[in-house]
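For reference, the structures are reproduced in the following blocks.
Nothing in this text is a laboratory measurement; each read-out follows from the coordinates by a stated rule. On a predicted model such as this, the values are computed, not experimentally measured, just so you know. Cβ atoms are built from the backbone, for glycine too; each structure is taken alone.
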Structure I
């Protein structure tokens, strides 16, 4: 069974461009972070899972660029799934999509501009130590696995 990804449309700011007219790498990482907060903070909280807000650390980040990301008033669409959910870490996998440019709206799902993964570790800020995922966190992530 294929699970539908979590989808978040993210605005691209004019200042996100570099001298070549493309979104700068550091800004792409910020776009992914903005999208991820929609999943792990907003959607999780709506589902009754608030523990992610208490602390998450990025352990690894990998971004693979497929084509340049220009500024566009439509922004970008980020599709996310959870992968490799373990006792004390998980991956968020991303597909960053550009507007289709066909004049009919929508986003080009066939050719992502970038794909990425972030390994996240739940973190207890009070003890300053990593912690295990709770059952409700695992259940929430399973909806997107």
Structure II
């Protein structure tokens, strides 16, 4: 698994495509930015790579129906499923992309603070579960793991 984060509009998607050699034949791209649903499983994909983009928006959506603890537990369960999907067939890779919303001014509303905090924790879990972690700023990657 690979986790990529960085600021909004800093070139994360472009970098992921170039670094991983992503094209329509070898990958499935699922994005919260087009209101696509967070997949519970990747088993239906016959592609070698699945990109899940917009983690922060899926966290926000999960918070509509679950408390902070439940969101994190659900996320950890998803990470385990995605890792299992990778291991079940050689060459598979799940790539997670999330915009870093955890820096800057503390949000004014309680809901926004909770969203930011839970997103930070989910990103920590995603980084821990990933073999590679990169931060992208201005189109340039910094490998963290």
Worksheet item: Given that mean count of other Cβ atoms within 10 Å over residues 39-46, derived from a single structure, equals 16.9, which label among I, II identifies that structure?
Response: I
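Computing distance in nm of label points 7 Å out along Cα→Cβ at positions 15 and 71 gives 2.4 for which of I, II? Walk me through the intermediate numbers first.
Working: I: 1.1; II: 2.4.
Working through the options, I get structure II.
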Worksheet, complete the sentence: Note: distance in nm of label points 7 Å out along Cα→Cβ at positions 7 and 127 at 4.0, derived from one of structures I, II, originates from structure I
Worksheet entry | Structure responsible for -13000, with helix-only ellipticity at 222 nm (-39500 (n - 2.57) for each DSSP H run of 4 or more, over all residues; to 500) calculated and labels I, II on offer | II
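Output the label of whichever structure in I, II has the greatest value of mean count of other Cβ atoms within 10 Å over residues 47-54. Kindly include the intermediate steps, with their values, before the conclusion.
On the way: I: 14.5; II: 20.5.
Largest calculated value belongs to II.
On mean count of other Cβ atoms within 10 Å over residues 31-38, which of the structures labelled I, II is highest?
Working: I: 19.5; II: 13.1.
Greatest value across I, II: structure I.
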Worksheet item: Can you say which of I, II returns 13.6 when mean count of other Cβ atoms within 10 Å over residues 23-30 is computed?
Response: II
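So relative contact order in percent (Cα under 8 Å, 6 or more apart), computed for just one structure, reads 28; which one of I, II is that?
I
If semi-axes √(5λ) of the Cα gyration tensor in Å is calculated from each of I, II, which structure is the one that comes out at 29, 17, 13?
Working: I: 29, 17, 13; II: 24, 18, 13.
Going through each structure in turn, the value belongs to I.
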